[in-house]
Every structure is written in structure tokens, then in C-alpha cells.
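Below: a set of structures, written as C-alpha cells.
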Structure I
Amino acid sequence: MADNQVVKAFTVDVTSGATLSGALDLKQGWSTINLKIPSFSSGSNIYIHAAETATDTFVRVMHPPINSATVAVNDFCIASGLSARCIPIPTGYQHLKIELSTGQTDVTSTFEVICKS
């Protein structure tokens, strides 16, 4: 890592029974963002939602097409079963939420968002 790069970690929770976390303000744009997924047993897919400001409507982040003539744009989705992993996620936004496709019962999952300039 270059001496002038900044690394910062943020945490966000998805509470018991919920499918969407609260809003997380990354304070700025980052060149690299990784999502550290906690160990959990739920068979949930994980989606990223983003917004320009914390009070705007959050929408799912999409994968850009590889070749727009042949490949459709799809939701950025981390497949169920991938827990206790660190996954790179799309950059270019400051405010995000984590969505689980199914709510977990009797557990709060804390996700860590690790950013690098």
C-alpha cells in the first residue's frame, strides 16, 4: 500500500428479522471498497443499496455490463452461503445500505465496510 493511501473501516448492522440495514455514510468516495461479511447461517443473498445523500431513496447497485450489446446489467449480488468472507464491492458512492434477501431470526449481523483511497 502506498504511503499516501488511507484505509478506513465502518460497521453497519442488519438487526434480527430485518432485511435492510440502516444508512452508512462513508464520508467520501473511495477507490476500493470491500464488504466483510460476518459468519451467519442464513441462506440470504446480499445486495448493496446506494444513494447520493443519506436522505435520498436508496436503490440497488448494479454490475455494469461487460459488453452492452450482449450482456444485460444485473444487480450486484453476493450469493447466499458466502459468509465469513471479504468481498470487493462496486465503488463510486458515499451512502450505502446492506440488504439480505431473507431476514435472520434472533441475531444481529454486523457487516464491516473497509475502504481505501
Structure II
Amino acid sequence: MTQLLTTDTKGLNLTIEEIVSATNAIIPSAGPFQVDVTDPAADATGQNGAITVTPGSKDQTTPTNFKPSGNGKTATITIKVTDVSNSLTDSITFDVVAPSPPPPPPPKADKMIIGLVPAP
């Protein structure tokens, strides 16, 4: 499962490959692609969710980008892509997660012991 930290500043870019199953050959496609995003953290208007989406071009030569919205919300995001030219579809999910808290500081000394040893 792909994860995106709520503190990430670059985000994730969408990639699309179309494949011929019989030969596993990758076929270039110019779409147009329809990208549908489900962000369960968004409000009823579809705003203020866990991510901000910057749409790419219809052919995805400029990819769609997904960044954390900056509000600290977490969610599992679903992306569904349809190639309108041939009705192929696929979907993927990723989690927007909070970063792990930093480790606690090392303990501070609260006692000292001194001693004496013979000089060499």
C-alpha cells in the first residue's frame, strides 16, 4: 500500500500504462483519460479533504498530482481512471497518514559518581 505523509510537499503523480494481456506489450495511449478521486475526509461539498488534486492534462503527459491538503486529515484515497477512447478502467488506493512521532529524547543524568585510579 502506498502511503503519503501529511507533511509531504511534493505528493504523488499519476502514471498510466495500457497493456495487451496476451503479450504483456505496453501500448502507448493518449486517452483522453477521466480521473475520478474519492477522498472520504472531504466535506459534503468535496472540499477540505485529506488531499489537494492538481489535474493533469487529458492525455496525462502532464500528470495529475495528489498532495496532502495541509490540514492534517488522514484517509484512504481511491483513484479511478477511465480511458474514454476504449473504456478501459482501473483503480488504485493510497493512504494519507500522519508521520511517526519523533523518538523521545535520551534520558538526562540525575546522578554522578566520581572515583580515583592510580596514574600510569
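I have 0.05 for FRET efficiency 1/(1 + (r/R0)^6) of positions 31 and 103 (r between Cβ atoms, R0 = 30 Å, to 0.05), calculated from one of the structures I, II. Which structure is it?
Considering all the candidates, the number was obtained from II.
With distance in nm of label points 7 Å out along Cα→Cβ at positions 39 and 63 derived from the coordinates and found to be 2.9, which of I, II does the value describe?
It traces back to I.
To which of I, II does the computed value 49 (relative contact order in percent (Cα under 8 Å, 6 or more apart)) belong?
Working through the options, I get structure I.
For which of I, II does FRET efficiency 1/(1 + (r/R0)^6) of positions 55 and 79 (r between Cβ atoms, R0 = 25 Å, to 0.05), calculated from the coordinates, equal 0.20?
Computed on structure I.
For which of I, II does FRET efficiency 1/(1 + (r/R0)^6) of positions 7 and 23 (r between Cβ atoms, R0 = 25 Å, to 0.05), calculated from the coordinates, equal 0.05?
Of the options listed, only II reproduces it.
Out of I, II, which structure matches 0.98 when Rg/Rh (Cα atoms, Kirkwood Rh) is calculated?
Attributed to the structure labelled I.
The numbers here are math on the coordinates, done by the rules we state, and not lab data. These numbers were taken from a predicted model, which means no experiment stands behind them. Cβ atoms are built from the backbone, for glycine too; each structure is taken alone.
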